[in-house]
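As structure tokens, here come the structures.
Any read-out appearing in this document is the output of simple, stated calculations on the displayed coordinates, not a laboratory observation. Everything quoted here is computed from the prediction, not taken from an experiment. Cβ atoms are built from the backbone, for glycine too; each structure is taken alone.
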Structure P
Amino acid sequence: MKYDPINPELFRLNRRRFASQMKADAIAIFHSNDLMPRNGDQYFPFRQNSSLFSLCGLDQEETVLVLFPDCVKEGYQEVAFIKKSNDKIATWEGHKLTKEEARQISGIKKIFWLDDLETLLPELIYLSKRIYVNTYENERFHTDVPSRDLRFAQYIKNRYPAHKYHRSQPILKKMAMIKSNHEIELIQQACDITEKAFDRVLNFVQPGVMEYEIEAEIIHEFLRNRATGHAYAPIIASGSNACILHYNDNNQPCRDGEVLLLDFGAEYANYAADLTRSIPVNGQFTKRQRSVYDAVLHVLQEATQMLLPGVNLEDYHKEVGKMMESELIGLGLLDKTDIKNQDKDKPAYRKYFMHGTSHHLGLDVHDLSSRYTPIQAGMVFTVEPGIYIPEENLGIRLENDILVTDHGPYNLMANIPIEAEAIEMAMNEKVLN
């Protein structure tokens with residue numbers, strides 16, 4: 001792995017947190033992600049299953065984790081199975097974890113080869129009364145591709161029909177929403193690497209550069225600072241492209257007088273950063289661009305101050321909508337008649353600000369969470385308001401990553417310039433130099 005070793009206490013803590021929520025005499029089983037075929041004999045780069053990684057840190061394909069807190073067989077309360085290497089694998093694929101390396105990474109004493117799974121797992125299952133299966137649960141996302149966890153869940157339900165079955169995801173969601181100090185440090189490191197990439201971009205952008213050239217500058221800085229790569233597909237959108245919310249083509253020139261929207265974040269040790277900035281291609285905002293920019297920044301600043309323990313997320317988003325409504329009126333994009341005639345289920349501001357303001361951030365850029373859980377200390381949110389005006393070829397979005405604490409919101413991206421003057425100053429320094 002490119003990243004530095006992680007303190008195994010993070011994974012011990014997460015296993016304790018998960019086990020404390022399990023029912024009596026229950027076993028929980030977690031699988032790594034599949035190697036996904038690309039074409040020919042090639043695979044896409046492997047990315048570990050976030051649930052398994054959070055519980056053991058074993059960042060390798062063909063890994064299985066078994067948790068059985070009430071196991072009567074001494075020493076088998078937590079067990080991991082890893083792929084056994086051989087000369088051919090070592091020659092063609094490189095190094096695979098040894099048992100001792102897996103113990104050091106995960107803090108799990110009982111490490112077996114995957115070949116032992118078919119013998120040992122049935123014994124443990126027969127000692128249990130309940131089985132926790134891990135199927136991905138995201139109300140806003142569905143895929144027709146069955147995961148290894150899902151295939152395994154279907155298999156054991158047929159093989160062990162008399163057991164009671166439970167879902168791991170509700171426990172994992174509660175855990176994921178509240179970050180430990182170890183996790184916050186890793187997210188901060190991802191943010192710090194993202195900061196370096198943004199500084200590089202500020203010194204690179206000028207009229208005539210291509211969006212993909214900027215993307216190349218970002219990934220250069222990510223990799224040289226031990227990031228795995230992008231936490232998500234980067235958006236490098238100049239001019240009207242910024243009005244396409246998930247623009248990923250990144251193949252157009254950045255023209256003089258346009259605003260460039262940059263939405264990218266480093267992935268470090270599988271933890272994500274998520275940054276958005278909007279910068280003038282020529283280093284100077286026009287008066288209109290600056291007015292829209294300041295409106296978005298004001299909403300971001302006010303929304304950030306609302307991220308306090310006890311606040312309901314649904315109420316939070318409604319309040320941010322009211323702030324945006326006021327700013328859009330000030331910009332002349334809405335008027336009182338628009339507000340008077342608006343549909344309460346589709347407010348007028350949605351014409352120019354059509355996405356949510358915040359989402360949880362962690363091992364996934366849209367982390368496991370429940371929208372109905374009030375905000376609590378230890379949660380990490382993005383704050384990303386935006387205004388999109390296609391008829392003006394202008395889209396501006398700003399985004400920071402915020403840690404909720406009992407003493408107020410803490411900006412994990414406080415060192416990344418966001419004020420318009422700071423952006424212009426940084427871009428124009430390169431010209432003077």
Structure Q
Amino acid sequence: MQFLPLFFDLKNRSVLLVGGGEVALRKARLLCKAGARVSVCSPQINSDLEALVIKSQGESIAQGYSQQPLDNYTLVIAATDDSNINELVSQHAKLANIPVNVVDHPELCTFIFPAIVDRSPIIAAVSSGGSSPVLARILRAKLETVLPATYGRLAMLAEKYRNQVKARFDKVNQRRGFWESVLQGPVSELIFAGKEHEAEQVLKAQLKDSHPQKRELGEVYLVGAGPGDPDLLTFKSLRLMQQADVVIYDRLVSAPILDLCRRDAQMVYVGKARSDHAVSQEGINQLLVKYAKAGHRVLRLKGGDPFIFGRGGEEIEELADEGIPFQVVPGITAASGCSSYAGIPLTHRDYAQSVRFVTGHLKNDSADLPWNELVHPNQTIVFYMGLMGLPIICEQLVAHGMATDTPMALVQKGTTSEQKVVIATLATMVDELKKQPVAAPTLIIVGQVVTLHSKLKWFDPDSSLAIR
């Protein structure tokens with residue numbers, strides 16, 4: 001182990017920072033966040049850095065470093081572009097037995113700054129020992145995805161009841177078991193959902209119960225899985241996906257996303273293809289109720305966003321009627337994901353100042369849509385589930401006054417390696433699809449913004465890399 005990781009308590013302690021530029025400013029921000037009094041030694045001091053010195057009740061030493069007295073400092077940091085000054089600071093600090101850091105010179109340091117994930121009071125730090133700061137930042141980014149911002153509030157709740165738990169359980173193993181049940185169970189989930197008062201009440205109840213019982217009532221997580229690319233999932237989605245006992249999913253959820261769910265979770269497929277529902281909507285609602293009442297954490301994983309043509313409202317309405325707790329996690333809706341990956345902005349100052357989302361799944365093959373409202377200048381129309389009704393869509397838009405040469409895009413399986421974009425017009429799209437067949441799920445975009453596709457397309461589905 002090249003460095004021993006330690007955490008310094010710098011509250012109201014003085015730190016000397018040698019250097020007055022941007023690098024010194026970055027270090028000063030971090031030090032101030034930790035509560036240090038920052039003194040800066042430099043002939044010229046950045047104005048923002050000067051403000052931090054004043055805010056932290058430190059001292060501005062407007063001169064070059066020579067042999068500053070170091071006895072009153074807890075740490076010393078050199079952040080100049082002069083190697084001789086940096087070496088001198090390092091030598092003086094080491095002689096005074098004061099920890100010293102010289103930015104980007106680990107050989108001159110007795111301590112280094114790690115990449116930090118701040119969930120105060122929880123702090124996670126990653127270091128490469130100075131060998132690769134970029135790699136440390138990449139690892140920090142990975143940690144950011146699995147540590148919810150609310151972990152800090154969970155830690156503060158635990159701190160509040162630490163002494164009571166210690167008094168309640170005299171054995172270490174009992175205390176450990178209690179905290180594991182709290183920090184990985186309903187209390188933590190309530191904190192993550194922003195229900196801190198309820199979380200505290202549950203913790204109190206568990207503290208009184210010497211023999212906690214199995215959960216009598218579970219919870220449902222209604223999660224939007226986005227249009228297909230796993231990288232578009234939110235941090236919260238991933239966390240809930242990896243802790244659910246039961247996963248109820250439909251055909252629009254891609255295989256790579258399903259692979260991110262907990263390995264031992266029970267997987268329940270409910271279909272929902274056009275005219276071929278493996279399970280009816282009412283059946284899905286009842287499944288959610290059934291598994292939640294059995295005490296399970298149930299993940300209802302839906303393609304796109306649950307509240308945009310996802311019937312999520314119907315599902316949670318049933319849960320509310322049954323008194324079952326639930327959470328809703330938005331997902332990137334197909335209109336946003338597919339248009340972005342196709343290089344077609346849905347709004348643009350020069351082409352469209354509004355956008356309309358419409359379901360193209362025409363009931364009984366009828367044309368029962370507000371066509372007059374859709375035919376509007378400077379507006380983009382996005383049709384979900386419109387592949388089967390495409391001929392009627394084109395016909396009705398033209399019949400209600402839209403120009404036959406209006407640009408149109410059809411995006412197949414957007415954001416995935418199977419993405420395909422077909423560009424045509426209202427007059428030519430039906431014939432174009434005979435030459436370029438596509439498969440559901442698809443999204444239809446109508447409007448002048450489609451003309452930007454050739455210029456703005458960046459996603460290459462063959463390599464899954466952006467076109468540079």
Structure R
Amino acid sequence: MTPPPSTGASGVRDITSRLAEICGPRFARLAGPADEVAGSAARWVAVPGGPHAAAQVLRLAARHDLTVVPRGAGTKIDWGAPPERVDIMLDTGRLAGIGHQPPDRGTAEVGAGTPLRAVQATLERTGQRLALDAPSPGATLGGVLAADEAGPLRHRHGSVCDQLVGLRYLAADGELAEAGGGAVGLAEARLLCGSEGALGVLVSATLRVQAVPAARVWVTRQVWTPLEVHDLIRAVLAARLDPAAVELDLPASSGCRPRRDRRAESMALHPSMAGRATTGPAGTGSLAVLLEGGPADVAERTDRIVDLFGSRSTVARTAPPWWRSYPFAPGDTALRLEVPMTDLHAAVYALRDAAGGPVPVRGSAGLGVVHAALPGAMAPARVASILAAVRGVLLARQGRCVVLAAPPAVRRAVDLWGERADLAHLRAVKHHLDPAHRLAPGRLPGGL
């Protein structure tokens with residue numbers, strides 16, 4: 001770990017005073033016990049009142065060889081690797097607001113520090129929305145972008161990065177940059193998606209907006225096994241029902257039923273048997289499909305999916321309780337599995353086999369992107385062996401398993417990301433945008 005620069009008592013006072021001049025006395029202070037990033041404690045907290053003030057904070061950091069780590073609402077502050085140092089935690093809470101644009105423009109510019117729920121509440125007054133539903137309660141738009149966090153609506157509308165029209169951000173030297181307006185500009189903007197604040201400090205983003213759907217219906221079916229889920233999803237997609245989301249919840253208890261032969265499981269919902277109920281009592285897992293659109297169209301598609309799902313399906317105008325939430329709790333080892341949808345069942349079976357029993361899994365099964373949880377008390381060596389086994393299965397299927405968050409002992413013992421084919425490109429981007437490695441050093445793969 002890089003040691004912090006030497007700053008005696010007078011130097012600490014000088015930097016604290018300068019931050020107070022830039023941000024205002026109420027918005028600059030020495031960090032407290034709660035001001036940490038994945039376990040790395042900060043030295044100062046600065047809450048600049050706008051892009052100009054944020055730029056001044058970055059220039060001050062450069063003059064004193066200090067590192068800067070942006071923070072939004074802190075909902076995912078423990079995700080990823082801990083930074084080598086957190087000298088200044090730059091809180092984006094005052095980089096907030098929604099730009100005034102004509103409703104027919106089809107876009108909205110939103111400050112990075114704006115809570116996503118506030119954006120949606122404001123847009124709903126004009127009958128519009130962002131097609132974003134990140135699971136983190138209270139998350140800011142900047143935090144969602146920095147973590148490339150996506151919810152169920154990603155199935156139809158893509159991630160937040162897919163919906164970007166433009167981006168304003170501060171480079172490590174404090175220069176305000178704009179990206180967007182064409183394929184090259186969007187490619188530049190999307191470099192910052194998932195960068196955890198290590199490539200730039202997000203100021204605002206311009207995203208596409210859409211009309212709020214007139215009707216929304218959730219059709220849910222109880223399920224037992226990953227292979228049953230696989231066959232159901234294939235049937236849903238083959239029926240061209242145009243779902244807005246296809247989500248899965250497989251609690252650990254869903255494995256209590258004695259496992260049937262996997263070929264028998266597949267026959268339980270062979271395409272030729274679509275619409276028939278599977279044998280046996282109801283399971284404890286759930287597969288839910290969200291349909292959105294005009295009332296008549298949604299009603300017609302609901303009837304079709306109910307016929308497809310059979311007698312174990314339910315229809316509701318509100319989401320299931322587990323919808324848009326993660327299966328892990330604070331202190332757990334949180335995993336994200338990404339694999340082609342056709343191989344998702346193999347990934348879940350591999351995780352179960354490696355763990356020695358069912359593991360809670362939840363997420364966008366229609367895209368092959370799900371989250372899972374391992375107990376926080378599990379020994380680091382055991383977690384490492386599970387990761388190795390699962391990644392071996394996923395590697396052969398063009399998939400990957402990432403550790404989002406974990407207890408400190410686990411974080412130190414495992415490779416959070418696994419193999420990254422894009423590491424050389426990521427290193428080049430980091431060197432270009434932050435040659436002094438001043439922004440969140442160590443947060444990216446490869447210790448970048």
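Suppose distance in nm of label points 7 Å out along Cα→Cβ at positions 94 and 190 works out to 2.1; of P, Q, R, which structure was it derived from? Here the read-out was taken from P. Here distance in nm of label points 7 Å out along Cα→Cβ at positions 342 and 422 was derived from just one of the structures P, Q, R, and that gives 3.0; the source is P.
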